[in-house]
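In what follows, structures are represented as structure tokens.
What follows draws every value from the coordinates through simple rules; no lab data is involved. Because the structure is a prediction, the values reported are computed rather than measured.
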Structure 1
Amino acid sequence: MPPVRPSRPPAPVPPEPVPPEPVPPEPVTADAPGEIPRPLLTQSWLDLTFLHWAADPADVAGLLPRGTVPDTLDGVTYVGLVAFRMHRVGWLHLPGVPYLGTFPETNVRLYSVDAHGRRGVVFRSLDASRLIPVAVGRLGFRMPYLWSRMAVERAAGPDGDTVTYTSSRRLPGPRGAHSRITVRVGERIARPTELEHFLTARWGMHGAFFGRPTYLRNVHPRWTLHRAELLECEEDLVAAAGLPAPAGEPVSVLYSPGVPARFGRPIRPAGIPTP
């Protein structure tokens, strides 16, 4: 009978890695924290109107990228519908493109914060009127750009200028999703409220780059904000983006003549820029 060999003790099981403690959210600042001396992308945003509705964080948490949670102010988060004119998008050190880089855009966005404390926005949809930028945004950056018929019209009146934004979706759908927004521009805001800073002073975007969560920084001058009166808002872009349709009037209506913006390279979750 062969000798009985003693059984080996089971290999020790390595302990489960302990995830790092989340960093508290960075403060909301009216001015960009730092500079981007060598931008990946440059562009200007002109004639912007910001419409915002309050939302329960639990209702939007499942729509945010992995590694982020809803950013809140006093326990409330927000759904934004932002219409504007994109102007002269440029890459690296090249000048902005006058035709392909200039077009109307309307986006639906949420507000996010990650474990590094970086606040940002998450785009649920971006309707734009130029097909080539839409294709580049979808294929190159995996952003939810959609091709739409769009226009931005400004008119002077005795009670102030009005701006009207219209859009009707072409591809990929849902075809016919639309918006028509008209605002009357009011007085300039000398001291924006805490909420107005929270909704507009956003210095990054959370998303995915080649399947990995990333953060894309941006910088621009401090916003010039105006009060605005909402004269017309007929839209179903918010519902088409997978969110509950807004109930009632927006809690915030703002207008800005615009700012030039610069974007850095995408940053991985660990804070390392992509090559």
Structure 2
Amino acid sequence: MVSIDTYGACVDFPIFDAKSRSMKKAFLGAAGGAIGRNTDNVVVVEALRDINLHLREGDRVGLVGHNGAGKSTLLRLLSGIYEPTRGAADIRGRVAPVFDLGVGMDPEISGYENIIIRGLFLGQSRRQMKKKMDEIAEFSELGDYLAMPLRTYSTGMRIRLALGVVTSIEPEILLLDEGIGAVDAAFMAKARARLQELVARSGILVFASHSNDFLAQLCNTALWIDHGEIRKAGLVDEVVEAYEGKDAANHVRRLLKDMESKS
């Protein structure tokens, strides 16, 4: 069964050169986790603290919070990139992380070969990726560049290729960060439509976004992450109200009502 369970999960980043009080103060700010010390008396940034999540198939969870609040760190914890420093994380299911788009891609080999490599990284077989090759090529609109080494690509071209691969699979757990892109507006609109189709195929969605419109479209619940902790959990409009206020929440409610009337 597809599931996500975390039990008091914490992620700490040690700052080994933070020896003095002044250095410690330099790390304090509006963004980022709390500052503390571990059992070895090393200064650490507590990027996530006491995260308890229990998600099952059909759950669509949006993450809200300011930049540096811990949303991306939580996605990386759920993907297995980060292990919990304390507590535990039990992730059951095939994970598709749509945030570190460059992971599993080699600049010295062609776009076609990178489609295979990136697919293998996402748990697909070589045969499966070969069957998807034409579809990914058509979506990415990279043409003859697919036969060239990835190092010849611009950043936007790399994102096109990576999005083409990621959105071609059948994920059980989809970890999505909206801030994925240095691509032109027309292609991003095309990519969003394809991402929505990907969400519909996924078992569990965890989605970090600054767009309340997109949260309303894709999610049925939300979490407000603040300085590495869950400040509020509940329905999307309730969490948006706690984080941004009544005007933002009323906008979400209007969107939800419009979608309900059209369904």
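Overview of values
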item	result
Test item: helix-only ellipticity at 222 nm (-39500 (n - 2.57) for each DSSP H run of 4 or more, over all residues; to 500) calculated as -12000, pick one of 1, 2	2
Read-out P(r) over Cα pairs in 5 Å bins from 0, in percent, computed value 1, 5, 11, 16, 18, 18, 12, 6, 3, 2, 1, 1, 1, 1, 1, 1, 1, 0, 0, 0, 0, 0, structure in 1, 2	1
Structure from which 2, 9, 19, 22, 20, 13, 9, 5, 2, 0 was derived, P(r) over Cα pairs in 5 Å bins from 0, in percent, for residues 84-227 alone, options 1, 2	2
